[in-house]
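Read the figures in this text as sums done on the coordinates, not as results from a lab. Values in this document were obtained by computation on a predicted structure and should not be read as measured data. Cβ atoms are built from the backbone, for glycine too; each structure is taken alone.
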Structure I
Amino acid sequence: MIKLLKKVSIVLLIILLIIKRPTITTAIIEAINIWITNLFPALFPILILSDLIISTDLINVLIRFIGPLFKKLFKVGPYAAYVFWMSALSGCPSNAKYIKDLLDHNLISKNEAVKTLSMSLLYNPILILTITSYLDKKDSYFIIIANIIINLIIGFINREVICDIKLDKTLIPKKFDLVSSISKTIDTLLLVLGSLVLFIALSSLVPLNHPILDGIFEITNGIKEIEYINNYNHQLMITGILLSFGGLSIQTQIKSILKDYNLEYSLFYKSRIIHLFLFILIIYLKIIIKLP
């Protein structure tokens, strides 16, 4: 039965691709435009910078100060602090790139990688300020800060999740290779582009048009639709909902970057549910209390 449904679904998808070709072409062009104008400029320099940081002793200096606090509060290794704060600056899927770097250097275990990933679904602040232009600036900043706080709360909620911490491991810096770094960065950005094109194209085949529905496929595309909603409080709430889920596109990008490690993502998905409820609660309280 499942095999039959799969075959029928494939046939229907092929038919839709033929019938909706102009719509899909427009969606693909839109996805490429989002990648060129928003994602590539935001991600390219920060991914190169992450390779440069790995080649220095800067991570060890950073974790020496804030690593012990993360270990005590969240029961993770000190390198989780590096992932969290770098992700707060650059967003996702850069968080997956930082985690992959640590896995490649055998500095964290696989279950610690998932635990760290679960509390680092963060976004580039500049990108958020750009794509949430329909919000007052103070509310865009509120969204950014609230998301950071929620990720920290999730880390605390998950603190009793047991993971293997490699406290005896220290990063040994390696020589920075610019050509290799550019090559790896382009590969990562092409993965991002592929996911973006796929899910924006799929969302264009859905007959219903709503920011949440579009955002489930690709968050940037969903957020672009929010500006057409007349109610400001609804705009604020839907923005929080989309940021808490991240979209199938971002989740696919993260899993693509970490594909070599065969991680178990159940904790990550449970954390997204917690993230959703916390974001809705915080924004609801802001609305009813009428915070400035």
Structure II
Amino acid sequence: MLTKSLLLPAVRLRGGRTHSTISMAASPLWTSAKVFAACNGVGLGISLAKDTHTHLDLIGTGAFAVAAYSVRGPTAASQTSAMMVGAWATRLASFLFCRALGHRDGRLEGTTKTLSGCVGFWFVSFLWGAVVFLPHALGAGVTKEAGGKVLRRSGLALFGLGLATEVLADFQKFSFKRNHKGFCDVGLWGVSQHPNWFGNLCLWSGVFLYNAPGLSLPRLGLAALSPIFLGVLFGAQASGALTPAVELAQARYGSDPRFSSYLASTPLFMPRLVKWLGALARGLVGQGWAPEW
């Protein structure tokens, strides 16, 4: 009954009775799951047919934009949430696709060369999408405008800061790599070893806060899985527990004594608040681009 109540929004009928007016197949949560399943299924088919990495992020991240368009509730808040998610997904998918055209990601080398590797990768991609998308999908099930202006504004602010951090971090590293062969420690990369992931966690935490008003306690707890899942995922990736990112970085830059100093003095994932905001502000006004050597 709890699962059904999470999937099916109910409306009040005459006499005080409630009745679900939307079938499970049409509920926002179920619709978003089907969108992610379809998109990742297409990605799996391409991976099985051709050994290429260029479509991985385009489809995996682009699925969020498709889902955001497909799952839009009747309220202005839900429409705004859809624009937030859609804008983020479109920007990131486009950036990652363009990057993949000229750079093969060594962290995924060999992953999609076998049937089990392909299925495993795209299943994880589906799981990532379905879980991270929960705040918006559940918020779309709210049929009446709810209060919570403080949460809405806080969510928008955190989303904006997170998106700015992710975009700026991507641009700073991209610009750095065009002219340097060493590791990137400019701007936001000087206050966190993975500021793009930190920005992603912030913006999805913002989506969660923005959609929190109007959610029942069980739905709120389910929506909270999104930022919790991302925090665990990024922590595992940054530490090397999930991908060979640490080993690859050591192989590339381990001979540089500055790299050891950078690792020892720079937070792995979560930057210090004052340094993060300072680096973000300097980056947005065009300062703080030189390597901190």
Structure III
Amino acid sequence: MSADIPYEHPAVVVDQEELYAVVQQLTSVKPPRNYYNVISLDQTAGYIYDRFAAYGFRPVEQRYNIDRRSYKNILASYGPEKAPRFVLGAHYDVCGDQPGADDNASAVAGLLAVAGLFKKHAPSIDFRIDFAAYTLEEPPVFHSKYMGSYIHAKTLHAADVKLLGMVSLEMIGYFTDAPKSQEYPIPFMKLFYPSRGNFIGVVGNFGSRKLVNHFRDTLALSNLAVESLKAPALLPGVDFSDHLNFWKFDYPAIMITDTDFYRNPHYHEPSDTIETLNFAKMAEVVKGLYWALLNLHRKN
């Protein structure tokens, strides 16, 4: 980003009721949308497909099989077809038998909302955005070649796609002003980062530092506190989402997160329900993401 070119941050309205409706739909799926409940995953994928279509996209299914079970990512694109690409993704599955409001219905709601803003405002961009709803981020396939994001990243690499970068949305709905509510993987980090879990985090490895800086700066234009971290994957939590699979193919990739279990006591628990989320804060994350993507074409 050139220092003498200001960021574009046009006024946009994010519908909090729409964010709520998406989270409510995903958390109401029974049985829970995990690896073992393929019918529930298909129901969720169909809902996401229909939401993209309602915005005016032509979504596609990216299918793959594991032990005779079929799983699918849902992809929708905006921008010139032949242009370099950028990926904004979020996984829609859950870990075990829990509703997964923050993990990761909040992020799916954010993904759809950002996509909707691009269709509504129709900005001119000189790159292509792939909005990707991923299956199978959670155990038992986490860190394996069966993750939906691995399938997507591998496909892009095999097609020799010029990829500007990737952002994984991983839990964007839990915020608290309670004292000492924020933990960190290493205790000394408390000397440099807030003790209250009321910020959104931007996390990446050293190879993705430009993306970290860009999204940190543009998210900060919203009414939201923002913190960033650039660190190797060996630091616990740094690679705990779909962006890790893009690193495997040498693509720059980062995670936008409320820091999950370092803050949210409901992580991977039945108590991860819609009532625990802050939709006003989620709306600010969505605005910041829209502005960050809008300004990608202004980067040097």
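I, II, III: which one has helix-only ellipticity at 222 nm (-39500 (n - 2.57) for each DSSP H run of 4 or more, over all residues; to 500), as calculated, at -21500? Computing helix-only ellipticity at 222 nm (-39500 (n - 2.57) for each DSSP H run of 4 or more, over all residues; to 500) on every structure in I, II, III gives -21500 only for II. A value of 1.56 for Cα Rg over 2.2 N^0.38 Å, for residues 210-281 alone, calculated from one of I, II, III, originates in structure II. Taking FRET efficiency 1/(1 + (r/R0)^6) of positions 74 and 266 (r between Cβ atoms, R0 = 25 Å, to 0.05) as the criterion, the top structure among I, II, III is I, with the largest value. Ranked by volume of the Cα convex hull per residue in Å³, structures I, II, III are led by I, which has the greatest value. Of the structures labelled I, II, III, which one yields 1.1 when distance in nm of label points 7 Å out along Cα→Cβ at positions 66 and 122 is computed from its coordinates? The read-out comes from structure II.
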